[in-house]
Each structure stands twice: as structure tokens, then as C-alpha cells.
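What follows is calculated from the coordinates using simple rules that are stated; it is not laboratory data. The shown structure was predicted, so the numbers you read here are calculated from the model rather than taken from an experiment. Cβ atoms are built from the backbone, for glycine too; each structure is taken alone.
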Structure P
Amino acid sequence: MTSEVIVEPVEMAVSLTSARNAARVNGTDHDEAIEIEVRALMIEAEHYTGHALITQTHEITLDRFPKADMGNGPGSIRMPLAQLQSVTSVKYFDLDNIEQTLDPADYTIDRKSKPGYIVPAPNVTWPATYCRINAVSVVAVHGYGDTAASVPDGFKSFILGRIQEHFATPGTAPSPYLIGKIHPYKVYG
């Protein structure tokens, strides 16, 4: 299974003003550098915790649908990040190598689990696929919401603390405690 971000988050997880204040920067001369650093820290936090912060769209590809009873229940497709909002489409190449779109009534979305899952609907099995790489494609939307207001404070505190460290006087020791702000959100397994 592979996952690729196909629609990046539009907003940042913290406001530019908050990041500027954390960096102790006056004016807008360093805004581009601050924004680049905030976006890099968002990716770091997402990678560490397994949570999508701001709304983003992923394409997940598999070589075939998972088989049932192989340690994944009814053949579940695990999403790459927690905070699954919706599934836009599930497409696959049928036995004639023709791309088909699966009817949403044929699968169930588990948004509560972290990360979320897609499973066949009751009394439905995944269709057979053509033997090829990337035969199955799932497009899904993840994230706490569209704005910084939807992001939990632990993530904001981590990002702002790391911004403060990044723009600190050279030689300032980094805090070993910042990661603890996002550790409770970490998804295991």
C-alpha cells in the first residue's frame, strides 16, 4: 500500500501571527521562512503521531483488495492517517483491466478508529481485480478541519515551541519535552 497527498492543506496549523510571535520576529520580512518551517513541522507532527492536522486529500493505492480473515477482519483497508473525514472514491481495475468505481453502498467507512478503515458492506465482498500493480485506488479526505481553530492545542504548542527553538539564539539547547505535547496523539500499530 502506498499513500500520496494529492491535495495539500491550504491553511497552516497555527496562524502566521502566532508563529511570528513564537519566533520573536517583528514585521513581515521573515514570513516566508516562518511559513516554510511551520509547514515542515506540521509534516513532522503528522508523521510522528499518524494524525492529519488540516484537511488534506490522499490517494491510497493497493495491488488488490485485502482478503478477509488475514488478521484484518473482513478485508479492511487501513487509512494512512487518523482523522478520516470522508472517502471520495474507491476505484479498481476489474478482471478485464477496465477501471471501475465501487458503489459507496458496497463499503462501510469507519471514521471512529484511529486510523480509519474501509470494509466491505455487510454481505458484500471486495470485487476481484486484474493482476497488476496499483489495481485499487482510494481517494480519502483526512484532517481535524479546514482551519487552525480545529487543531488540538497540543499540536499547536509543539509547533510554536519548535518555531521558538528554530529562531532562538544560536547555541540554545532544544527542549527534550516538546515531543511530549503530541505524544498522547500517537497512533500505534
Structure Q
Amino acid sequence: MGPEVRTFKPCAENAEFWAVPVKSILDAYGALAAEPYQPVFVEVDSEHEEPSRSGPGARYPGQLRLVNLLRAEPMGEGLGCEESLVDVTYRASGHDPFWHVRVLSDRIMLATPEIPSTIFSEASPIPVDNGWRFEAESDGPETVSLKLELIRASCVDSVSGSLYTWTASLDVGGVVRTGCAWEGDLALDRGTGSTSLRIES
């Protein structure tokens, strides 16, 4: 995006569309792009509209009204369009030390430097104020308890500067870590009524 052109290219498509973003998305782009027209990966809720009949947007096959930011990442900092969120409810990660969690429909998967991969059997999600709490126990001879609380609030990755709309608090065996989270295809209570779109601007 820049002063004269605002275009977005959906993942897995060759066409570019004229974009009509809300202020929060413009602000996110400004925070991540070092200069105008620098590509940024964003995931948004969007509404597809017919192309404009006049102005610079008329040259494009349609326009996208970007109504809600889900996450924004500098190009190269994440997997971007290559990331698969199929069968994922939420993903969360943090640093110092690094940790990463995938919440699936029936289990939670945790990875840390000292524990490459641990599977936790998940109980039903528990609603909390403006979010969800997940409680689970590890499979295996030694039982480890896990609690993951996700709250809908702005979150900035402390290393990459990526922007997310969920904060995460992870408690594994009494050790608490914090980070950011983002929604998968099975995210609970989306409630926007629009289509989730993954794009490079």
C-alpha cells in the first residue's frame, strides 16, 4: 500500500484487488512497512465488492473491503501464505524461552527447545472474560498439566514486531510463559459474518 495505490493479493490467487481497509489495518501496515508499497502479510475478515466504476480502483477485477484485522506480519518473519491453519483452532507462541502451541479440535500440541513435541489431551474450552481457557494433561507415563488462556486484545511479538489480536498465557507444570495468539480455521466465536482472507499487500 502507498499514497496512490492500495492493492492486496489473496493467497493462492494470481489476481490483485483494490483494497478498502479500515483504519486499524492502515495503522498495522504503517507499523510494519519500512517504506510505502513494501509487502506485508495480513490476515483479515473481508467483504468482496464489485470493482469501482471510476478512479484508480477501476483497473482491478474487484475490490475488497477489509473490515477486521486478525494478524499482520513482516514478510519473511512467518510462514505467511504457506502456513496451514486447517483443523487448527488457535496457534500461540512466545519467547524467552521460545514456545509454540497448536490447539486442535481434540488435543493441544506444545513445542519448546527442551521439549520438541508434547501432546496434551484437551478438555472442553472454558469461556472467560473476552476469551477462552484450555486445560489439558499430557499423554505418557509422567502426567504434566497445561493451562492456556487466550484473551482477545492487541499483542505485539517481542522479536518480529508482528501484530496479533489475541494475548496468550501458558502455564505448564506451574511455569508461566506469555505470548501472542492467532486464529485457525476452527476458531471459536468468530462472529463477524465475513470471510477470512489471507493476503500479501
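Supply the structure label, taken from P, Q, corresponding to helix-only ellipticity at 222 nm (-39500 (n - 2.57) for each DSSP H run of 4 or more, over all residues; to 500) with the calculated value -1500. The read-out was computed on structure Q.
Where does the value 4.1 come from, among P, Q, when distance in nm of label points 7 Å out along Cα→Cβ at positions 26 and 114 is the thing being computed? Spell out each step's value before the answer.
On the way: P: 4.1; Q: 4.8.
Source structure: P.
Computing relative contact order in percent (Cα under 8 Å, 6 or more apart) across structures P, Q gives 23 for structure Q. Rg/Rh (Cα atoms, Kirkwood Rh) computed as 1.08: which structure among P, Q? It traces back to P.
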